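Right after this note come the structures.
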Structure P
């Protein structure tokens, strides 16, 4: 249920409504917009009369929400969410934020070489895996904490945000000093224990869609994080598994405008994992921006043929620079801009 307060509602009136909702058995999440405060009441109770709330002082109107996702739904923040990520970067506004880097941190030389090149091309974030969830136990699993230290050092040197994947609860406190954004990979989209713990931290979380997940399931996973009090969630389309085998996954571009309608949360796209093929990444990145994506995750490697992981989908630095120039042409056509 959504309770929209009047613009002139006092803090005392708002607290009175909150207390009333709590007595009814709801947990209440408050957001303050430019005009008014919105109260999202979450709970299993359905036997209530909205008129009992509408007569309270300061209440403008009350809406029952039939969708199971209350906090991640558009009704919670109809104007959309703009998240401050740090270093002057905001996501959800008019700028499309591009985060790029290698699939995994392999060495200091590799990381700093790539980071310098993506920073020159206009990236605002450095993405890289310190812990790598791999299908095979014999594949490279990442450098761990040493990789996190290198990511932080490279991000600070080139003034980039750092985003890296968290795989389990025990890694959260280890990663906190080093990263700016937690990434939850497709394999962990429904790791609800992990999502609950990320709801307790106060750093943004980028949540990737599972390979067989519906958009409602993605929004419900976001709900787990937000119900813990962390509203800084970014959703990400990274391709789903279909019967097609030519590409690594099937990049669902239509998910971007659908999520923008259903949810107030910023929506990112990862065309690298979405296709798994280097020459298919730029067209899907261009299409994602045209479809309304707020951010892009692009894998870049200075020598992808010798990459420890996902070299086939990693762009060469010159390809990434060319793509950024192309995006600067496309973005203004849809009312956006690229750094």
Structure Q
């Protein structure tokens, strides 16, 4: 590539980094700064190889040194970094992935509908999806007046660790399958959605839909929501391969994978919460006052909507206002 073409292709990016290091109104997130610093070093290596002694090489060398100082001087560690992740970094990631979250939610909702309709019109479908053993056990529990008796069959602590680990693995698979250009994530969402739709129709068909709703959704609000959010993380990573934009495909993939990993990591406490509710509270749903069931379900829903949808909007809006505020 000729030097003039090299400069023209990258000048906008370099200018942005120059303004950023000079603190002249350009705001870049820590993750983006790290990714751009890697790209800048690639540009510098290229310039040193093909344009040694050129003015652009000296310029990039200075810019890379300034970026290095800026990144490592402002790097957060310890408690401050931990707090910033939950109060700013993760919410901003959720705000920037709204479209992917909407896609994941839509795919999951359609799959739930497919599962319910398939169970209704095909009498063999429920056993195909849920397995003969589970269906027969549930039918026996319903006859005994304990439709949700499955939740009381295991020791609470064993159940807690098993369920929590399983949910974390499901979320990881939903994210990791995004490497298959997002379609692998879609497959995980469809599988889980069909299972949920099939199960809920089965409960309806057996006349115990109310009991199942009051029990399953005690933990299901958090658990199902987090699986969908993990799916959005997988789509973020998959789309970074499909649509790299102005980045190289490899740089775009690195950014998308890092963002997705952080979203999935942010879900771990939620899966622990869902596992705790399922292991220690859901088994008592039949003896709980309906108002308490509704309070737990409603509180879980408010938490998910508040932290993962509403709060990110406000954090993003606050950051935009900060960027556009006139300098003092």
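Upon calculation of helix-only ellipticity at 222 nm (-39500 (n - 2.57) for each DSSP H run of 4 or more, over all residues; to 500) from the atomic coordinates, which of the structures P, Q produces -26500?
Answer for the origin of the read-out: Q.
P, Q: which one has relative contact order in percent (Cα under 8 Å, 6 or more apart), as calculated, at 23?
Comparing all candidates, it corresponds to Q.
Comparing distance in nm of label points 7 Å out along Cα→Cβ at positions 7 and 191 across P, Q, which is largest?
With respect to distance in nm of label points 7 Å out along Cα→Cβ at positions 7 and 191, the highest-scoring structure among P, Q is Q.
Quick one: FRET efficiency 1/(1 + (r/R0)^6) of positions 39 and 215 (r between Cβ atoms, R0 = 35 Å, to 0.05) came out at 0.10 when computed from one of P, Q, so which one is it?
The structure behind it is Q.
Out of P, Q, which one gives 2.0 for distance in nm of label points 7 Å out along Cα→Cβ at positions 239 and 263 as computed from the coordinates?
Details: P: 2.0; Q: 0.8.
That value comes from structure P.
For which of the structures P, Q does the calculation of Cα Rg over 2.2 N^0.38 Å return 1.03?
Going label by label, the one that fits is P.
Each reported figure results from applying straightforward, stated rules to the coordinates on display, with no laboratory input. Just so you know, these numbers come straight off a predicted model, no measurement behind them. Cβ atoms are built from the backbone, for glycine too; each structure is taken alone.
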